[in-house]
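Take a look at the structures below.
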Structure P
């Protein structure tokens, strides 16, 4: 656990190595994975800027190294280096735009189509070509996938089973291989 939701801590992390998932508790009691952050990404900036409690948790997916800045150091840096503030504004705007697009894209789509879309995205961002297909290098569980697409773990399990039966993907313990990326993208664009 790098950051705990609800904490009143006042600092920021800039990831230099490793990846972390950003998780918030949803109304139904399950965790919603909001994003995955990696080297070069900043986390914890909202609480450092507004002083409110942390809105989400950050959990390391693999060993993480990061630069730590107190909220005071962070705000001083923003005040004395306007270019950094402009970059941060672009980052926050991109994140908001992405979240809005996800909500719009996933609003009325069946879980299978949402899973195909998120697997395509993960393959594009974290995929490595192998003789078997495209291996998603990000360790992701069915619970993580459920959080990413706002579905139950059971619905995700059914969608993955169908994709496996059609030999589009194969799965193992926190391992996903995309065998037919074109078919996955076709399914992602349906609905």
Structure Q
């Protein structure tokens, strides 16, 4: 057996993030079975929104950003990518790119979203309200960063489109030099 202090931090992160994903999936599944899809979607989003304050603060502490305002595109990018690296195991294939200033593009490959895979497995992917991008939206609201998301996701788009992609445009104060280009149209 490997002593705890010798366990690789990537192995610890993977263990904890997979535990969180499994708990989240089982919570959703049991809520669905007990109360139906509408209640499961509503309660899932309520839980995500309620968690945002704690997740943002804990991520800022872990990333060494505690007490710093996330008020530039550069800091926001560091926060989002760092937070997602903390929370998601490396097996999750969410692609984030920066096509231009003040824009982050997300993209899941064909059928790759972990939430979609779980919802498909239990037979409710066409009725599932996306919680993944909603979680990021809740973080942005908690951080007080104005944004626009295109497309605005409600129901999971994977069952209809096979992929999920979009852009989030950010609106920072004029003093931020990164506002030179306009966000998502």
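Rule-based calculations on the coordinates, nothing more; no lab input. Only a predicted model underlies this, so the values are computations on that prediction, with no experimental measurement involved. Cβ atoms are built from the backbone, for glycine too; each structure is taken alone.
Of note:
- When distance in nm of label points 7 Å out along Cα→Cβ at positions 126 and 142 is computed across structures P, Q, the figure 1.8 traces back to P.
- Source structure (of P, Q) for helix-only ellipticity at 222 nm (-39500 (n - 2.57) for each DSSP H run of 4 or more, over all residues; to 500), computed value -14000: P
- Among P, Q, structure where Rg/Rh (Cα atoms, Kirkwood Rh), for residues 78-165 alone as derived comes to 0.95: Q
- When relative contact order in percent (Cα under 8 Å, 6 or more apart) is worked out for each of P, Q, structure Q gives the greatest result.
- Computed 125 for volume of the Cα convex hull per residue in Å³ - originating structure among P, Q: P
- A value of 2.7 for distance in nm of label points 7 Å out along Cα→Cβ at positions 6 and 70, calculated from one of P, Q, originates in structure P.
- At a computed 69 (percent of Cα pairs over 11 Å apart, for residues 102-149 alone), which of P, Q: P
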